[in-house]
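Each in structure tokens, the structures are laid out below.
All of the numbers you see were taken from the coordinates with simple rules; none came from a lab. Note that this is a predicted model, so its numbers are computed, not measured. Cβ atoms are built from the backbone, for glycine too; each structure is taken alone.
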Structure 1
Amino acid sequence: MPFVAHRALGWEPVVIDESWGLKTVRQGSAYSVCNSLYCRDCGFVFLDIRFSDSELASLYHAYREEEYTELRERYEPGYKARNDGLNAGMNFMDEVESFIAPHLSFPAKILDWGGDTGKNSPFRHGENQIDIYEISDKETLPGTRRVSEAELKQTHYDLIVSSHVLEHVPYPGDLIADMVSVMNEKTLLYIELPYEDIMNAADHGGASPYGKKRHWHEHINFFSRRSLEKLLEANGIEQIAYRELNMKGGANCQAVFQILCRRKPKDAAQA
């Protein structure tokens, strides 16, 4: 995790050479040590380091802007070109909106939790209210507004969006609980996550992901379908719709999970 260690923790790799005068340590590059953990029950794969709020703020300050991109390009040559595609915005928004729309009434009050500038917020081009709750200080796009924690708690939302957020945070269960706390039984929750290659393969009859994750980037949580479903269930959430979407072409092509869900009725949650 050389980039993440440098950006979040200030740990830079070093080159050990003969000038160190060490007798029992081999020469070469020395990187920060981390462990990949695997849950045998649900198949969840995750980094053992759980970042503090200040470390997370360091990692995502001016996210994908010049300083961030230059440092990541240093550790991951070719990232800058991929970042240009990512900054251009999602290239499958029509797929996202068509997945959600049959279950949502319009115009709608929508909260994009971790929605950056709003460039990937669904249903932005309409008469809907689009609120953005985000740790960064970027200005949001026209037609959207940034809201504080106090403001979002005072609004009854029809849809909450969590798109490509849970894979980044140290405690995804806590984040889901926070979102659930501002939902009522009619609020829809849309979750979208990358379906990482090793997880996708394992879920479809391939080899276990155990021992296969060796280099960590900014995604510190790799979800299997079972792990995500158990996480939702633990927070009193029931699924309405599920889909695996395999995107082809473009700089940000990947496979993703799409899950639309809502809070379980109180009687069902207490059963």
Structure 2
Amino acid sequence: MKLWIQTSGAIGADPAWEDYDRLLNAHFRQVARPGTEICLHGSRVYSPAIVTHQYPAHLHTSLVVEAALQAEREGYDAFVQTGSFDLGFLEIRELVEIPVVFPIETALHIATLLAPQVAFLTQNRPFLNRLNQRARAYGFGDRLTPGGWVDLTPRELQLAFKNPGPTIDLLAAEAKKIGEQGANVLICAGNMMTMLFVSQGTTEIEGVRILDSLGILVKMAEMMVDLHQTMGITRRRMGMYAPLPKEEIRSMRKLYGVE
């Protein structure tokens, strides 16, 4: 199977992302089963404001939506988003028939299969607030502890791949506090934090499991493709998750001048 994996970061367009790109590619290929082809795609532009404000997220969503359409046109078996917010959550499901996998939705499902209480560790307070709100909207509110954050810019996280120790120590101290809230599993956001823990082989801090929320995206996509292709389980006639007719999509895109 062939997976289109879409990152929010400007991988391939900005050299500052090179270390993360290299580690992410290697990790995806390590966890993928034989026969799964990983095709990692970056965004042409990136603003860290997409995780704290609605309008930048709206602008970035259009890039992700167009990438999903391209993935289906080019014959990919699934579209996987790795950003730390589920951009285009309903729009992409309407537009493509191939399986789609979203990072926060997937992480919450897997984390709550593993443990009774989960939490987010984020790179700033507004991001934590938005993710907690999203988790409640998905129906996970009673499985969530308040979580925590460490103020880190994307640039600081990029540089941490060259000198991980100090950043790991900061994150570990906050993870310990989150564990004291009662959380059993920690979901890190943004994804560079997750990749930093993965690259150091850190899977647990003071009894709190660090979820590999990147690796599980590949495994979820493989399962969704199996359900789609082998068992015929699709989103057709599934309410808001059902794909729209292709002709309706083409007409709407022409009306609004995007095609």
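Of note:
- Source structure of the calculated read-out (helix-only ellipticity at 222 nm (-39500 (n - 2.57) for each DSSP H run of 4 or more, over all residues; to 500), -7000) within 1, 2: 1.
- Cα extents along the principal axes in Å derived as 69, 42, 38 - corresponding label from 1, 2: 1
- Parent structure of the calculated result 18.6, given that mean count of other Cβ atoms within 10 Å over residues 3-10 is the read-out and 1, 2 the choices: 1
- Test item: P(r) over Cα pairs in 5 Å bins from 0, in percent, for residues 139-218 alone calculated as 3, 11, 16, 19, 18, 11, 8, 8, 5, 1, pick one of 1, 2: 1
- For percent of Cα pairs over 15 Å apart, for residues 59-146 alone computed as 61, the structure of 1, 2 it came from: 2
- Parent structure of the calculated result 21, given that relative contact order in percent (Cα under 8 Å, 6 or more apart) is the read-out and 1, 2 the choices: 2
- When mean count of other Cβ atoms within 10 Å over residues 35-42 is calculated for each of structures 1, 2, structure 2 gives the greatest result.
- Structures 1, 2 were shown, and distance in nm of label points 7 Å out along Cα→Cβ at positions 27 and 163 at 5.1 was computed from 1.
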